[in-house]
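Just so it is clear, none of the values below were taken in a lab; they were calculated from the coordinates. Keep in mind that what you see is a predicted model, and the values were worked out from it rather than measured. Cβ atoms are built from the backbone, for glycine too; each structure is taken alone.
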Structure I
Amino acid sequence: MLNQVILVGRLVYDPELKKLDDGRSVTQVTIAINRSYKNAETGEYDTDFLKCTLWSGIAENTVEYCKKGSTVGIKARLAQKYYDLGEGKSFSYPEIVAEKITFINTKTE
């Protein structure tokens, strides 16, 4: 079985590192990815904005070397997240969890 996602896009904002109580590092980045076809109504390329979660060394290196506009390649897996909204209601969505990141074009300023 295979659970793998490959994404290449530009960071929408500067990543910020967070330290959890247990000492682990985490950051979430949003990457902009242009679609490969034009929108039939506007004639423009649509863009998808996807949030990815990065842990430990991957998170720390991304915060150190990347800024808004940096182009990155992300190899990730999908994980299903569940939230209890109370009153017998729940909500779930897929989370993109990075396993490897490649810095294609980094911004230093």
Structure II
Amino acid sequence: MGKTDIPAPTRPRVETRTMVERPRLYKVILLNDDFTPREFVVTVLKAEFRMTADQAHRVMITAHKKGVCVVAVFARDVAETKATRATDLARAKGYPLMFTTEPEE
């Protein structure tokens, strides 16, 4: 057997993969108040969060009973934009309705 018959040592192939971290999600939270009409809250939920009338009514009632309710969860910029737009809709009509955001745990 000559030197040419010996297989060359092989190195394991190493692949490097870059893992992209998912963006942190944020909750949009509806805060209850005693002044904004329920019908208006439902209208805002339907308009800004594309809820059905039944979904919007359930969210509104939950916020009414518990004081707060998570409306939806989005990437940070989407959550902040929707919360701001929904709050601005209420302010334009003179209501104190408020939506906030916070990181999801």
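Structure data summary
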quantity	calculated
Origin of the derived value 24, 22, 13 (semi-axes √(5λ) of the Cα gyration tensor in Å; candidates I, II)	I
Which entry (I, II) yields the derived value 2.0 for distance in nm of label points 7 Å out along Cα→Cβ at positions 51 and 67	II
Among I, II, structure where helix-only ellipticity at 222 nm (-39500 (n - 2.57) for each DSSP H run of 4 or more, over all residues; to 500) as derived comes to -13500	II
Winner on mean count of other Cβ atoms within 10 Å over residues 11-18 once structures I, II are ranked, highest first	I
Structure with the greatest value (metric relative contact order in percent (Cα under 8 Å, 6 or more apart), set I, II)	II
